[in-house]
Structures are given as structure tokens and as C-alpha cells.
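Next up: the structures, one after another.
Each reported figure results from applying straightforward, stated rules to the coordinates on display, with no laboratory input. Keep in mind the model is a prediction, meaning the values are calculated, not measured. Cβ atoms are built from the backbone, for glycine too; each structure is taken alone.
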Structure P
């Protein structure tokens, strides 16, 4: 995390979504997708501290398949 001001911060992180699956709640069927370069997502987020002092995400940008996240 990079603190920009006392009330604003930036967080960048990677997510491996190869083990995240969609499940149909009605049928119980799980949609398992193969692991590919598109399974990895780079997130850039902006957090802002609200009037109660709680950090909240105020903006988020994601880049699916970003090479910085791939093993």
C-alpha cells in the first residue's frame, strides 16, 4: 500500500482466479474453467478514508491476463 495523503492510499495486487469457479445455485453445477494466462488479474485500487475514519475502496481498475501476475 502506498499512502498518498492521510486520507488516501493506493493498493496494487494480483489475483489467481484459476481456482475460482461459478456455481449455479439452482442446479448445483460447477463451471470449472481451465487455467490460462487470463486466469491472472492485476488490480489497482484507490482507497479513501471516510468521515468515520474507515478506509473504503473508491476506485478500482483490473487488467486480466497481465504478465506481471503470471508465474
Structure Q
């Protein structure tokens, strides 16, 4: 399922997803475990602190913020 999120650097992508009733598996909620890795289809995200490991084309929604409008595959 493709989900669009408007640019907002005040909230994490996970906060935005949960606010819209979309559940994503997560463990640590701070970018360490990688459980919330989600495919980034379009857009640019930013991190306060770059996570240790993120696969190319993916984001960690627990700590990523939408720097531009983004589309995720969840």
C-alpha cells in the first residue's frame, strides 16, 4: 500500500502514520534496531542523528521526518 505524507519536520513519519491509523512494526523507536524500515518511493527525509544502518531506498520511520512530501510503501 502506498501512503503519501506531507512535508513536516516537527513529527516523525511513524507519528504521522499512527495518527492516520496505519500500523508499522517497530521495536526501539529511536533508529537502532531497524525493525521499522520502510521503502521510500518518493521524497526526501531527514534524521536528527543518522541511523546506524538503513538499506538503500528505505527509511526508518521511527526517527525520519518528511523534509519534502514523501510516498512510502507500507
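Could you figure out which one of P, Q the value -2500 for helix-only ellipticity at 222 nm (-39500 (n - 2.57) for each DSSP H run of 4 or more, over all residues; to 500) was computed from?
On the way: P: 0; Q: -2500.
Attributed to the structure labelled Q.
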| Which of P, Q yields 0.7 [distance in nm of label points 7 Å out along Cα→Cβ at positions 5 and 61, calculated] | Q
| query | A value of 48 was computed for relative contact order in percent (Cα under 8 Å, 6 or more apart); which of P, Q is the source structure? | reply | Q
| Origin of the derived value -0.29, -0.65, -0.91 (log10 I(q)/I(0) by the Debye sum over Cα atoms at q = 0.13, 0.19, 0.22 Å⁻¹; candidates P, Q) | Q
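Given a computed value of 3.3 for distance in nm of label points 7 Å out along Cα→Cβ at positions 13 and 29, which structure among P, Q does it belong to? Mind showing how you got there, number by number?
Details: P: 3.3; Q: 1.9.
Only structure P yields this read-out.
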| query | Here mean count of other Cβ atoms within 10 Å over residues 21-28 was calculated and came to 8.1; which of the structures P, Q was it taken from? | reply | P
